[in-house]
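Peer 1: Below, each structure is written out as structure tokens.
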Structure I
Amino acid sequence: MSQNRFFLTAPLPEGRGPHELSLSASDVHHALTVLRMKAGDMIAVVEPEGDAWLMRVSGTETGAVFAELWEPLRKGETLQLTLVMGVSKGHKVDLVVEKVTELGVEAIRPVITERSVVRLSGEKGLKRSERWQRVARAAAKQSERTSIPKIADPVPLKDILKEAEAFDTVLVPWEEASATGPGIGEALDEMGVTSGSRVAVVVGPEGGLTAEEVYALEAVGARAVTLGRTVLRSETAGIVAVALCLYELGALGGRERG
């Protein structure tokens with residue numbers, strides 16, 4: 001049976017406890033007002049460095065939850081996969097953030113491309129990033145992750161070009177790529193990618209990436225790949241590409257790459 005999961009804002013003190021848990025104000029509200037937590041309840045907590053523990057609540061008071069260590073929980077593995085996604089309008093990005101967090105990405109990099117309808121800057125961009133981080137945090141709790149994906153503020157796609165060398169492989173699902181391949185698995189095979197490699201997947205917004213943007217990515221070592229003969233919406237393409245890539249890297253029941 002799964003327990004309610006909380007991400008701590010500071011490491012746990014030494015010793016079994018009971019300790020006052022370092023929870024955000026929203027988590028304290030959720031624990032005390034929504035869950036009506038009481039002594040004897042079992043919860044899962046994750047420290048900032050990713051160590052996870054099963055803890056037994058020993059008591060509560062206004063604005064505070066106290067618990068004692070029960071047993072360590074297995075630390076889940078997060079593969080080094082980053083999703084670079086063109087910013088779309090509405091709540092499409094929220095959906096993608098939620099689903100790829102559940103799947104297990106390490107980081108999400110929103111980018112502004114030539115065909116991006118939404119242009120985020122200043123306070124508007126900051127508020128959108130904060131919302132995406134809240135979505136990722138909730139999804140990480142639901143999927144029992146031991147980390148929350150890092151979500152950067154939106155930047156122009158050209159900034160990602162400068163960072164391409166930080167990745168071992170950059171894959172670009174593109175509707176103009178030949179439907180006969182290479183697919184994600186074939187491309188990873190050809191490039192000698194292992195489960196420990198740093199991989200980025202780049203997906204465009206509504207309307208996709210322009211040919212010039214794809215060629216610019218290829219110029220810094222990216223590989224254009226196909227997701228098949230059907231043309232997927234941008235949010236669908238992002239989720240599907242991440243799932244396929246993670247499977248090929250050993251997650252979701254897939255095979256390990258040595």
Structure II
Amino acid sequence: MHPYFRIFGYDIPAYGTMALAGAVVAVLFAIFHNRHSRYIAQRDLGLAGTYALAGMLIGAKALALITEIPLFIANAAEIFSSVESGVAAFMNGWVFYGGLIGGIVGVYMYCRSFKEDFLGMAAAATPSIPLFHVFGRIGCFLGGCCYGVPWERGVVFTDSLSAPNGVPLFPVQLVEACAEALIFIALLIIQHRAREKWIVLPAYLLMYAPARFIIEFWRGDAIRGVFLLSTSQWISIALVIVTSVLLIRHFRQKTAADAAGVQ
């Protein structure tokens with residue numbers, strides 16, 4: 001597609017540009033969408049967004065490096081043959097799930113440091129996660145990374161640095177972008193109607209994780225996991241299990257407390 005944007009005579013990576021645009025739009029949306037929220041202040045949302053961004057970058061890169069350890073070991077001589085190749089290998093690759101976990105940790109650290117309500121912050125900010133991801137996946141499509149399996153009716157890349165050029169590929173990046181847009185809309189509805197503010201974050205996890213698990217089957221890039229499933233699929237399974245267990249425990253405790261109150 002278009003791996004670079006030509007701006008003022010400079011070639012700017014499309015993926016990085018879209019990711020940055022998505023981050024700005026997501027933070028601004030959270031601030032203005034929750035401007036009348038009784039749970040959290042706009043100033044805190046903006047500051048927490050910087051913590052989330054830092055955590056996201058660290059987490060996305062950390063998980064990418066962990067998944068690429070076998071690659072580093074197998075090609076150590078070539079990768080570390082020069083400073084340039086080492087830096088290039090280190091900077092290549094980002095994993096969304098690592099960014100998601102890192103972003104949540106970043107917001108939690110902000111709330112803990114400044115004694116803010118984490119659940120209120122999560123309720124206000126969670127819809128911005130899929131909104132950001134829409135931009136990110138469009139950036140993937142433009143750059144050709146995270147590409148899909150061969151498909152005779154697919155899109156053909158000609159200048160990609162990641163996808164095989166000249167081969168029709170399933171536009172899995174755009175499919176995920178559409179899924180993220182639907183999740184974004186669903187979260188806004190839940191956020192508006194939910195009686196308990198904390199439910200927005202687990203609702204997102206229980207929608208995104210199964211969607212990501214299924215979409216991964218149409219990914220055509222290198223194998224990224226073990227035992228027939230990718231790393232993201234294993235994380236999706238873990239997220240569904242952990243989130244479901246926590247929800248069940250919460251509702252059981254609430255039911256018991258309500259029953260005790262009635263007595």
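Peer 1: For helix-only ellipticity at 222 nm (-39500 (n - 2.57) for each DSSP H run of 4 or more, over all residues; to 500), the calculated result is -22500, so let me know which of I, II that is.
Peer 2: II
Peer 1: Can I ask one more? For which of the structures I, II does the calculation of P(r) over Cα pairs in 10 Å bins from 0, in percent return 7, 29, 30, 20, 12, 4, 0?
Peer 2: I
Peer 1: When FRET efficiency 1/(1 + (r/R0)^6) of positions 58 and 234 (r between Cβ atoms, R0 = 35 Å, to 0.05) is calculated for each of the structures I, II, which structure yields the highest value?
Peer 2: Biggest value here belongs to II.
We did not get these values from a lab; they are worked out from the coordinates using the rules stated. Source: prediction; values computed, not measured. Cβ atoms are built from the backbone, for glycine too; each structure is taken alone.
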